[in-house]
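Down below are the structures I want you to see.
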Structure P
Amino acid sequence: MTSIPISMPMQRTNLTLPILVGGATAGTLDLIAAYLTFGANMPRGIAAGLIGGPASRVGVTPYVLGIFLHYFIAFSAAAIYCLSSRKLPFLKDHFIVCGMFYGIAVFLVMNLVVLPLCAFHFMGPYQLRGMIQGLLMHMLIIGLPISFSLNKLSD
């Protein structure tokens, strides 16, 4: 008597490399853009969103915390996109369009969820120029590097 397995194990691709490369690339490009836009104290502003006013003190700890949080968000965004591609294969196949839309989604989550929940409770008002700049930058330096790394580096 022969037995036939009821379920075949799904082949899981290793997503570690696309997550690491996509997150590091998107995080670094966004960090450079933030430095150019907001200045060298930008990591303190990120840390202040978590710990409030003490981040504005002179010292290296809030600065390092801000950079850590910045990269944590970038790697989290890359992990969400790459893990979602297991159930939604078109994210890998159509990486340019999907990456640009993912950049828009990241921008909206940051501005409509994360910033209102941070220590400053920032909820606007938003200026049109800043919204357009933010959308374009997130499309090009967050969404595309993450989707491109998934497309090129996953099995």
Structure Q
Amino acid sequence: MRRLVLWIWLVLVAPLPVVAATDGGTLTIHTADGKNHVLTIELARTEAEREYGLMHRPRMAADHGMLFDFGGDQPVYMWMKDTLIPLDMLFIDHTGRIAGIAARAVPLSAEVIASPGQVRAVLEVNGGTADRLGITVGDRVEYPLFKP
């Protein structure tokens, strides 16, 4: 019985380890209207960092985001399970071109959000940021991992 209680506690109650993404510095989004938007980002490169992402965070600063680097162009599938804030997902190819935008993803949803083809990375920002800054498909992201 004692083992069963311990197992239940470990599985259901014990806090999960937080896998923090690393400080990624800043990136710049160049929009079609000629504006440049600088965002401070966290960089999620490992599988564990990408899986944990922005889960359990109650808020994120307006000029911040998290960049998920998948190491090369591939189909990408995201979801919002355990994510508390609405997010815009910007799907970016290896050249830094925004290939797609999933706007205002619903918090805590298990719905899968697929990239529109192969992408190198996904930038998650607060929901509504793409509209607020005029970011559209075809805009460019300047950051060292993208090679125009």
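Structural remarks
- Comparing volume of the Cα convex hull per residue in Å³ across structures P, Q, the highest value is found for P.
- Here the criterion is FRET efficiency 1/(1 + (r/R0)^6) of positions 60 and 100 (r between Cβ atoms, R0 = 30 Å, to 0.05), and among P, Q the highest value is seen for Q.
- Taking FRET efficiency 1/(1 + (r/R0)^6) of positions 68 and 124 (r between Cβ atoms, R0 = 25 Å, to 0.05) as the criterion, the top-ranked structure out of P, Q is Q, with the highest value.
- Source structure (of P, Q) for helix-only ellipticity at 222 nm (-39500 (n - 2.57) for each DSSP H run of 4 or more, over all residues; to 500), computed value -21000: P
- Structure responsible for 25, with relative contact order in percent (Cα under 8 Å, 6 or more apart) calculated and labels P, Q on offer: Q
- Mean count of other Cβ atoms within 10 Å over residues 44-51 - highest-scoring structure of P, Q: P
Each value in this text was obtained by applying a stated rule to the coordinates, not by laboratory testing. These figures come from a predicted structure and were not determined experimentally. Cβ atoms are built from the backbone, for glycine too; each structure is taken alone.
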